[in-house]
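Derivation of every value follows stated rules applied to the coordinates shown; laboratory data play no part. Predicted model only: the values in this text are computed from it and were never measured. Cβ atoms are built from the backbone, for glycine too; each structure is taken alone.
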Structure I
Amino acid sequence: MSLYTNVVYPMLRGLDAERAHEMGLLVLEQAQRIPPARAVLRTLAGRIPEMPTTVFGLRFPNILGVAAGFDKDIRVTRALGLLGFGHVETGTITPRSQPGNPRPRIFRLQEDDAIINRMGFPNRGARHALRRLRHLHRTTPRDLVVGVSIGKQKTTPLENAANDYIRVMNHVWPWADYLAVNISSPNTPGLRELQGGDHIGHLCRAIVAHNRRMERRLSMGRRPLLVKIAPDMTSEELDKALDVFLETGIDGIIATNTTLSREGLQSHSASEEGGLSGRPITERTTDIIRQIRKKAGPKFPIIGVGGIFTAEDAIEKLDAGANLLQVYTSFVYGGPSFPGKLLRSIEAKE
């Protein structure tokens with residue numbers, strides 16, 4: 001058993017979950033600045049298998065990434081790369097700084113290998129993200145792929161949501177390798193309504209058109225535009241959304257965000273409001289990936305995220321049709337050596 005499992009995690013477990021996360025970010029933030037500490041992070045990672053793959057025109061050093069929400073303000077992206085991740089999805093970033101929902105807003109469900117959060121997109125806004133991304137671009141090896149998750153302000157009406165996404169794009173576009181449009185967090189009131197009705201077509205057409213304008217204007221190459229969806233959509237709702245994504249030219253899908261379902265949970269915190277992530281959504285997210293692949297065909301890019309704890313979980317999502325994978329909850333529980341261990345386990349089974 002590792003030092004993290006036996007010593008560090010029991011200490012962090014005694015803290016409020018958000019406070020523990022903040023302490024972890026602070027340690028990683030300091031470590032990535034100092035050469036000897038960066039060497040420690042690489043040692044913790046262990047051997048990282050070479051698994052290069054090209055998806056939506058980008059070369060990824062391996063298939064495993066960190067889901068949005070872990071590094072909201074682009075503080076520890078370099079450190080996460082040193083731990084073995086092939087890509088990091090930062091954010092979610094909104095046009096202006098916002099505090100998110102009141103605390104407490106993160107809850108560990110240890111009996112279920114799960115987390116409930118109701119963060120509400122706390123972040124320092126697009127201008128701050130621009131400064132962070134510029135610095136990251138100067139200091140981080142370019143084999144690490146950096147995605148930016150973009151969202152709308154909590155107070156922005158749905159009919160004006162496209163303007164918010166475009167405002168964030170204007171700031172981060174030159175420094176992002178890809179953009180992830182978050183329309184599926186359950187913690188911003190009404191946001192999931194953007195996945196259906198008249199909203200989804202209007203939003204997708206607006207952001208795809210703006211993405212192409214940015215490409216022509218800046219002459220810096222493409223920035224793939226992905227949409228992150230919820231696991232709580234019905235099959236019919238998902239099919240209708242896929243029709244829009246394919247028709248408007250969205251470059252790929254991230255499947256999925258957190259769920260509002262509480263089916264089968266054992267933990268005493270299961271009644272807390274917010275989105276559930278972790279092992280309870282493993283099967284559901286794999287089913288959604290399978291449906292997307294069947295509908296969208298063999299070439300449409302999919303990032304699979306939700307309940308990946310073992311090599312078997314990862315391979316099931318790859319077999320269902322995912323091109324890349326992301327983790328969050330399993331990384332929180334598994335600690336800094338988790339990405340390397342998971343990648344080596346996948347390598348051994350392939």
Structure II
Amino acid sequence: MIRPVAIVALVAALVGQASAVAAHSTDPLLGSTPWGQNQLVPYMWTANQVPPSWAASNIDLGAADSEASRASRAALFSRASSAASRIAYGGSNPCPSYGIACMNRTGVPVSFGMWFKAHGAVLDWGTLRWCQAQSVATNGCYDIRRVALDEFGHVEMLNHHENYADESDYLDAVVQYAGRSRPKDGWNAHVYGRCDVARLQLEYELLDSGDPVSTCLSLATSLTIAADPASIVAGAYTQITGELEIAVATAAKRLSGDPLSRRAITLQRRDLGSTTWVVVGTMGWVTGSAGSYVISVRPAASADYRLVYDASTSEGLRDATSAVVRVAVGIGTCSAKASKGAITRPVACL
């Protein structure tokens with residue numbers, strides 16, 4: 001019977017293992033030291049343990065897959081002619097007797113080590129076959145590109161995902177204790193799973209404030225509102241502005257308090273004396289000001305206003321509703337309002 005494939009080397013245990021977490025949550029942490037945000041980490045082949053061309057090209061593709069699917073400011077890996085980090089194929093390695101690949105990230109944030117056992121290596125569960133080493137891939141072989149992505153995930157600081165007993169959530173992560181062989185589901189996954197991404201986002205932040213938050217998370221949001229001016233004459237415009245961000249919380253880690261752009265924010269109005277809120281319109285986001293939204297309205301009478309964020313099911317955020325502001329409308333002479341700061345506040349008169 002084939003034993004589970006160990007992905008992390010025994011030496012990786014030196015940096016400390018995170019305690020088990022509930023299934024369908026973010027991957028646990030491997031160690032406590034991250035790379036710098038968007039840090040470029042070059043690697044080179046270990047002398048006398050250079051991978052054959054089929055393996056080298058697929059390990060490089062695994063590094064590219066990490067960059068393409070990280071959805072965060074996690075480190076980027078690329079091969080160079082000279083580098084502190086080393087990747088080795090075959091020969092002597094620190095991997096356990098049942099492991100097909102392993103890594104050591106104790107050198108972070110300067111360097112890492114990675115090892116792949118050779119095609120045909122006899123392990124304690126049988127003979128290792130890399131799919132890319134075969135002219136025709138056979139069942140039971142392992143995709144070295146997928147395994148490379150798994151290892152780069154460990155190097156980033158991802159520990160093995162905790163699965164349900166029936167592994168129905170296995171595809172939520174590439175970084176797993178037991179890698180799957182062909183043709184099992186996930187055997188050739190070349191992008192991080194949503195729970196891999198969730199941990200990377202928590203530790204490294206989003207690439208951009210408009211990018212989606214992984215659905216493996218469920219983070220509270222905070223929405224504020226302001227009206228300028230809050231007191232106008234009939235026929236004048238007022239500008240309603242809003243700020244949307246991830247709520248400040250320890251659980252949000254590095255995402256705590258970060259702005260959220262390009263979301264759908266709705267402005268609602270409640271007439272004085274009424275209990276009913278009606279939709280006025282959708283806010284536009286302010287270019288160059290992360291998390292900022294704006295809309296201009298011309299009230300016919302005094303009313304209360306609030307903003308509502310109805311979080312999309314396609315990302316891991318929760319709904320938010322702002323406080324209420326009142327815009328008072330009186331009778332008087334209407335005059336244009338000048339620009340203020342970087343945002344022009346148009347005030348039109350009847």
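With mean count of other Cβ atoms within 10 Å over residues 139-146 derived from the coordinates and found to be 21.2, which of I, II does the value describe? Label of the source structure: II. Comparing mean count of other Cβ atoms within 10 Å over residues 75-82 across structures I, II, the highest figure is found for I. Quick one: distance in nm of label points 7 Å out along Cα→Cβ at positions 99 and 211 came out at 3.5 when computed from one of I, II, so which one is it? Going through each structure in turn, the value belongs to I.
Can you say which of I, II returns 25.5 when mean count of other Cβ atoms within 10 Å over residues 155-162 is computed?
Values: I: 15.6; II: 25.5.
It was calculated from structure II.
Looking at mean count of other Cβ atoms within 10 Å over residues 163-170 over structures I, II, structure I comes out largest.
Between structures I, II, where is percent of Cα pairs over 37 Å apart highest?
II
Given a value of -12500 for helix-only ellipticity at 222 nm (-39500 (n - 2.57) for each DSSP H run of 4 or more, over all residues; to 500), calculated from one of I, II, which structure does it belong to?
Values: I: -12500; II: -4000.
Of the structures listed, the value fits I.
Quick check: 1.5 is what I get for distance in nm of label points 7 Å out along Cα→Cβ at positions 147 and 179, calculated from one of I, II. Which structure matches? That value comes from structure I.
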